[in-house]
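Readers should treat all values here as calculations from the given coordinates under stated rules, not as data from a laboratory. All values reported here derive from a predicted model rather than from experimental measurement. Cβ atoms are built from the backbone, for glycine too; each structure is taken alone.
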Structure P
Amino acid sequence: MNKPDSKNSILVIGAGIAGIEASLNLAAYGIKVYLVDDTPSIGGIMARLDKTFPTNDCSICIEAPKMYEVQKNANIEVLTNCEVRRVDGAAGNFRVRLVQKGRFVDSAKCKGCGKCVEVCPVTVPDEMDAKIGGTRKLIYIPFPQSVPNSYAIDNRCRYGKSKNEGACVGGCIIDCIQCRECPIAKCVKACKEEGADAVMLWQKDNTIDIEVKSIIVASGLEVFEPPTGFYGYGHYKNVITHLQFERLMNAGGPTQGDIVRPSDKSHPRKIAWIQCVGREKSCGIPYCSKVCCMVAAKQNIITKEHDESVETFVFYNNMKAYGKGFHEFYRRAMELGAKYIKGKPSDVIENSRTGSLAVRYEDIETGEVNEIEVDLLVLSAGLVPNSRNKKLAKTLKVAMDETGFFKENGSFGGDPLETCVKGIYLCGGAIGPADISESVTQAIAASLKAVLIK
């Protein structure tokens, strides 16, 4: 790979909506951008959502055009399955070592025909949708609008860890790196029969050294995973998180947008949401995640749009409607029939015969202890830092705060979006919980700071 002039290159770490927006803004200024993400596709969480609040516009309809624009932009080099391994130097001349892990499929040759998936003998739970019935094959595409829009092979297949599950790869004495003619792998044969020859089980990790003048960290967020047994989560099939419910609503999800109970695939007649899950002392999230109240309002509205006869309940402590149009959005959910109950549930008990859930709670406004029975319970779990932040912070030599987010250099008007290392900037979920519009605004601001660094 030819090394561009470091004076005109910037590295963006993380390819969710913030990283994508920062990259497009930089490219518009004629800057060479390396957009790095450690997953097989760019897009982040936004690519897996159904709608965005407060407009309820289609999430992927907004992001997919930007993803394709990134892919086609001559000033942006997209590096998926890639991580930052080492950073040396200083602002104006950072020397960065990247390691791009093999996806074992040549994206340039892959036609996306899906023949490899048809012959793959092993089905595994999908990482995001497993609890609501989502599955995939060992060779897979993350989601239909993925960029790059090509398949990838699970490491468990490539390195023989799924042989006992029926995988056709993993029984050879000779490793794939020493072999170029695989007579065993069904995906290799199917791909060759289609004339693509894109499956490359012998593909190795690729080390890439680049020089950039500045770095933007847009590492994104993760959704808190409630402890097993918390409000029945992990024990009762019909207790799910708000992200899992989001996937139920999504036409690209495992149920093609049909809102059903995981236990029996029936349509729930009563659904309840519990807000602020994770803020409890036993879970330890010390901050408000900002978006959960509006996510619950959105999901109530869309549920009512699917079937207005469904009864919905929201258990909350404090309503956070801080953005433009947010309060009206919350009022719309109430006008459609969502019942907001100020109170915190204590116990959730499942009826083993019907799968229904009895939720006991104290109504804070009346002081009464009540109980309702619902068919599906949704936990509005908080947003937490990317689990890889700690490793990345050590590599970049930047500070983190006590919650695991990257720390801005100064506070209350100090140096917003800047780190303790000159030339390294932050945006979106790297700093803390943020909605899509806030992440985009920060991304644009961070890209301007990165361009103007001297």
Structure Q
Amino acid sequence: MQTNDAINREATHSRQSMRAFMSTLCAAGELVSIPQPVRADYEVASCLAEIDRGPALHFTNVIGASGAAAMPIVGNLLNSLPRFAVGLGSTIEKTQETLLVAIDRPLPHRELPSAPWQEQIIAEPSLADQLPIPRFFEKEAGPYITAGVIIARDSHSGYTNLSIARLMPLGANRAFVGIAPNHHLAVLARAAQARGEKLDIAVCIGNHPAVLLAACLYLGLGEDELPVAGALLGEPLDVVRCPQSGLLVPAHCECVLEGTLDAGTSFVEGPVSEFHGMYENYGAGIVATFSRLTRRRDAIFQVILPGYHPEHCLLGGVAIAAGLLRAMRSAVPSVCNVAVGVGGAGRLHAVVAVRAPRPGEARKAMFAIWAAVNLVKQVTVVDDDIDPWDALQVEWAQATRAKPERDFVIVPGVRADRSEPLEQDGTIGKLGIDATRKQSDRTDWELARPPHSALARAREILHENQLA
């Protein structure tokens, strides 16, 4: 496990950079540098997939699509809940509340006159030649930028949007952008097209976890996620204005692509991996054209391994869960935690922990979840002694506290998202499981365990023997 002078150099300048986070992981033994030659086509993806629950990987000897040496690549940075907690300077238990506070109390930006990503400027960039864009899966039509945070601003309404979408180079300076029709970025692009305009965008690559997570939040149209990123950092986010569009972008990212999104120009993508691990074919999507690439001299290219892999699932799941908890608090006051974990691909299954639920409250929680996020098709409700992020605890609660004939709720024929792997005619059934304790089942729910004093002594003994 190695460090890197470039990582350390930037870590001393700004805690808002990806490099500062990489340095933290390196110091904890959770980042490994790979010095062997690794091809951007499939080999980077294969390494990340083989160790997708292990350390982050920093590829320092990347061979690009043309066979020439390319900029270094880093991936698997946020493949576990502890990594999210470290990135936000929090704990696993407090991560969700940290997100909710940031959404409710965003911090204004701090605009700087210049940024490290302005060191090199390349006009009319050839994306495939200038960036080490990996090919991930064998049936996809091309390579993808998967960790590009896209910033857009509507010239008429002033609405600003921060989001993540996949970009597939189409040759020269053009790229397909994979966004669903109801995605706020698509809404802004169509609004610009209706006015006879193209939508200015900036794609920022190589970002601090706070920026990535803010980009994944489900907020309302017009709610700017950049100030939320600042609140997650605990200080105003440093931003710099793009000279061509005037868009404000994070000052401490690695690369910035400036261009426009044209809702009037479409391209048929072909098969693409989705969060559930299989391929989907969504048909036509819209195209971006980039007028320039601006980058650090020693830039590091960040990737998020797509498909059914922890980083991809958790980036969506952690953000969705926080939004669900925020939306549910008024409808179900007893809710105390919501999880959208890797088992349900970070989108499809939610677990809700409630405190002393009253009769019928578990079912109310199920319907509140389904109303808030269309993607979720299975909701399990547990008591607050169960960690909803712990799949074993949740399954145990289902096994010991739920009666299928009484506690399983099936709602057929509900409108489905296009990425639902089993939708037919745009619908899918929903399943709710009430796995909470009910006094009519048992009068004694106490768990069998040794006395507290013996457990305390056991912890001391195990700690002294470096076993705890």
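Descriptive notes on the structure:
- With distance in nm of label points 7 Å out along Cα→Cβ at positions 163 and 299 derived as 4.2, matching label from P, Q: P
- For the structures shown (P, Q), mean count of other Cβ atoms within 10 Å over residues 307-314 is largest in Q.
- Once distance in nm of label points 7 Å out along Cα→Cβ at positions 155 and 419 is computed for every structure in P, Q, the highest value turns out to be that of Q.
- Computed -6500 for helix-only ellipticity at 222 nm (-39500 (n - 2.57) for each DSSP H run of 4 or more, over all residues; to 500) - originating structure among P, Q: P
- Source structure (of P, Q) for relative contact order in percent (Cα under 8 Å, 6 or more apart), computed value 18: P
- Distance in nm of label points 7 Å out along Cα→Cβ at positions 99 and 291 - structure with the largest value, from P, Q: Q
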